[in-house]
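Read the figures in this text as sums done on the coordinates, not as results from a lab. Quick caveat, the model's predicted, so the values are computed rather than measured. Cβ atoms are built from the backbone, for glycine too; each structure is taken alone.
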Structure 1
Amino acid sequence: MRVCGVEFKNNEAIVCLLSLSDGLFDIPDCRTSRITMVDSNDRQSLKDFQFSFNKLMADYKVEKVIINQAPMKGKFAGGALGFKMEAALQLIDELDVVIMTAPEIKKIMKQNPMTISFKDTGLKQFQEVAFNTAFAFHNRHLVD
């Protein structure tokens, strides 16, 4: 199953594709590692963001989009734009979107750690949260 882990940061959706087949993980090449929303106050910008994201998912045959949900309050609370982008993705009819919380991801990663270091994945450092989100989704069934 091919999934896309997503983290929202400022005006960007940072993405990481991850497949699991026969117990082996694969990180397929992707033409972009982030999708930017140009103008946060413009309706057309939001529609363009939705279209670009949906097109990327269709082009790479992504079966599920896994969003790392930002907390509503506290030190690491998400901004209004992040919540707006999250909602925009959830409203795309063609996408199967799953929301995972940071504590849920952390618990899964602790019980099922990666067997290689993140540096060895070949991904950019800023994609680590998106990768962990996708990795945790694939391993969620292993948690008691």
Structure 2
Amino acid sequence: MAALVDAARATPVAVALAGSALLIRLLGLRRAAKVAWTLADRLPRAREAKVPPAELAHRQARMIARVGETMPAGPRCLPRALLLAAVLRRRRVAADLVLGVRVAQPFDAHAWVELDGRAVNEAPTLASDYRPLWHLPNLTA
């Protein structure tokens, strides 16, 4: 029965990840984020989380990562980060969608979500490996 629950929870996440990737590809990141924020605002209110925002963010990030890993040609960091930021917005958790580049060679770019200035579900070396270039808040003050 637990496998059915996991599959039932994973399907909407997989659809949302595929949708995030498609939105980014078709519209670019800024417009895709506007669409994601609009959808998050218009969906029925999510039930209130019984855990602190940081724990909620980590749980959601882990779920998105697990589902993304099972998808063929799994979505990379940008669709995952966009989806996580939208999920947090729906839960009224202020977080930033961040884009950065690797400090050392070889060149690489990465996207992640920060909550209170701390990366959610990322390697401890993220701050030393990547320099943030762009922050997009998912909620305005």
Structure 3
Amino acid sequence: MPDLAAYTSLFLASLLAATLVPAQSESVLAGLILAGGQPVTALVAVASLGNILGSVLNWLIGRGVERYRDKRWFPASHAQLQRAQTQYQRFGYWSLLLAWVPIIGDPLTLVAGIMREPLWRFLLLVSIGKIGRYAVLAAGIDAVS
């Protein structure tokens, strides 16, 4: 029988980990795989879905953040925003395959929203990277357990 609490905590940890909030989902996934009782593919699917949706939240924030860039409380300077946009233009939308990478992945998804990256392409590339990361992690854990 599926453990709803386990899936919910994994989903929420994965969603938060993909936002600008510092969180980690790999340890939750690893713990659930090692505990057994839940199909690994279902755990990877839940973690991936939560993480992808967290990235979509960043993308949505990026889409709307431009209107506030001149406010005093805005967390990034004009130069920082310009630098991020220049880097995104330099590496292009293929850089979204790295949205799973710690430290750079979350801001990358935010900048993709600022740059008006089409949602379909954003979802495709971010999903490939994030599902791939969780699948590799799960396979590695499953192999050693």
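List of remarks:
- Winner on distance in nm of label points 7 Å out along Cα→Cβ at positions 23 and 87 once structures 1, 2, 3 are ranked, highest first: 1
- Comparison of 1, 2, 3 - label where distance in nm of label points 7 Å out along Cα→Cβ at positions 95 and 111 is highest: 1
- Which of 1, 2, 3 yields -11000 [helix-only ellipticity at 222 nm (-39500 (n - 2.57) for each DSSP H run of 4 or more, over all residues; to 500), calculated]: 1
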